[in-house]
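**Student:** Following are the structures in question.
Laboratory data are not the source of any read-out in this text; all were calculated from the coordinates shown. Since we're looking at a predicted model, the values are computed, not measured. Cβ atoms are built from the backbone, for glycine too; each structure is taken alone.
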Structure I
Amino acid sequence: MARESTLLRSQRWYGRVLRLYPKSFRERFEESMQQTFRDVCRAHVSNGQGLLGLTLWLCLDTLGGIMKEHIRLLTATRRRILRAAVITVAVLLIPLWGVFYVQDWNWDWHGFLVAGVFVFTGAMTYEVVGTTMTNAAYRGAVILAVVTAFVLTAMNFVLAVDVNLFNFMYFVVVLIGLVGAAVARLRPRGMALALLAMAIGQMLVPLIALIFWNTRLAPGGPFGAFGLNGVCIILFGMSALLFRRAARTHEMRPTALE
């Protein structure tokens, strides 16, 4: 009885040490590490040896692994930020070239700042979400959704400033996606529903503009306006289908997204 009490106490101490691991690591390995600890302790007890020294040694060894895991995550985070920054600079070189060589291209630092925020946010979204997934359909869905949302946001920001403030309504479509992703916790089935909601929102925006905003389309305007919206709707729909495919793959292979 005394040995069982000592064993349970050692397990509790070891469990507290395991809580220092990053959450993602704990979700994958905590149960197996706890089981290994119990097996080692029981074998130690069966040989008539005490648990104090063994528990201290295992806890210290685990602390070393915890430090390595946090360093690995920190290094990976810095690499993601660096890659996103490089992509942002590369994309901003295009409008910078336009400022010097394209007539009437008059971007000031505000324009570069806004464009940089858009690009960096999109790149970091993919780095955080897309690169951590091994499911090809999920990664493809993330790329398609992020690129479409980025182009939609950047294009309508320019149009809202220079042409019609109603173009800011398209930001609601992106907001729907962000809220949907948060509610779904990035699970593929929930993400499919979020992208479907974005496609529906994309469809409703021009209709609202025509009915409630008193927007008038120039000759040939309907084709251009609804054509661009149609492209975004199709892309969001394709992303939703890819997320749905990823969900089915995940159901057949539960570890596919781990």
Structure II
Amino acid sequence: MALLTESDAAYHAHPAVSRSALWTLWNRTPAHVQGMEPPSSRALEFGSLVHTAILQPEEIDERYVLWPYEMKSGTKNTNQWKDFVAQAAAQGKRVLATDEMEMALRMRDNAHKHELVRKLVKDAVVEQSIYFEHEGLEMKARPDVWSKGLRLLGDIKTARSADPIDFGKSVASYGYHLQEAVYTFAADKEGFRPQGFVFIVVEKEPPHPVAIYQLDERSYDEGWRIFQEAVAKWKEVKDWEASYPLEVQKISLPSWAFNKGGHGVLADEIEDF
């Protein structure tokens, strides 16, 4: 068991079992787990910027540099841009357009208007990797923030909508309830003994409203159930290249598709290969 300060890239490269790997196995197949790659989308990069702005604003200048010219269509295809990006990368920094930085700072300011967020990030442990053993598996977790004073874990999410119904759907779709269970368990193994877990949700579009949520007991229990069963499933895997069955399977329409008026997709919209 260890607590480490390391980069996101180093954490994702470590072979220990992560929450996202458990979620992938739970919802897909062993082959999908083997095919997982470290996250690298532009949306995730922006999410990382927002994390830094909210949790470690003093680190922004150490991690990012602004493109000093106007961003135009095709700018990123120019040698000037590529040379600038290469120079920044040599210093361990990523290049941002001015509008990206301004948006992240507005999102940060809105988050910091909440007293709980301010208290949570004050003198907190931020983005530390936890490596631990559970049921014979080497596992890992990386909570965004944990406040020893509040005995609280926190996770920053950027979302299209911070509405409670919409975010509840995101929790179910992306396994955030499993994330809470794994991260809480990992922090407990580290001796932190958290008393709660909050999601700080910031909308991506202006005016970037912020909402703070805790899962109810039933939802947390479901995350914990999945955690236990996914670990058991992981231990039972014999063939990590196994995917869907090779034999023909019968499937059924979802219940909502029956006795429904209209014809659904038009014939000329269907591509038949």
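**Student:** Match the computed value -28500 of helix-only ellipticity at 222 nm (-39500 (n - 2.57) for each DSSP H run of 4 or more, over all residues; to 500) to one of the structures I, II, and report its label.
**Tutor:** Working: I: -28500; II: -13000.
This figure was derived from I.
**Student:** To which of I, II does the computed value 0.70 (FRET efficiency 1/(1 + (r/R0)^6) of positions 33 and 89 (r between Cβ atoms, R0 = 35 Å, to 0.05)) belong?
**Tutor:** Values: I: 0.25; II: 0.70.
Derived from the structure labelled II.
**Student:** By the measure Rg/Rh (Cα atoms, Kirkwood Rh), tell me the structure among I, II with the highest figure. Don't skip to the answer; put the middle values down first.
**Tutor:** Numbers: I: 1.17; II: 1.01.
Comparing I, II by Rg/Rh (Cα atoms, Kirkwood Rh), the maximum is at I.
**Student:** Still on this structure: To test your reading of the models, identify which of I, II gives 6.0 for distance in nm of label points 7 Å out along Cα→Cβ at positions 49 and 201 when calculated.
**Tutor:** I
**Student:** Out of I, II, which one gives 10.1 for mean projected area of the Cα convex hull in nm², for residues 81-192 alone as computed from the coordinates?
**Tutor:** Only structure II yields this read-out.
**Student:** Suppose relative contact order in percent (Cα under 8 Å, 6 or more apart) works out to 23; of I, II, which structure was it derived from?
**Tutor:** II
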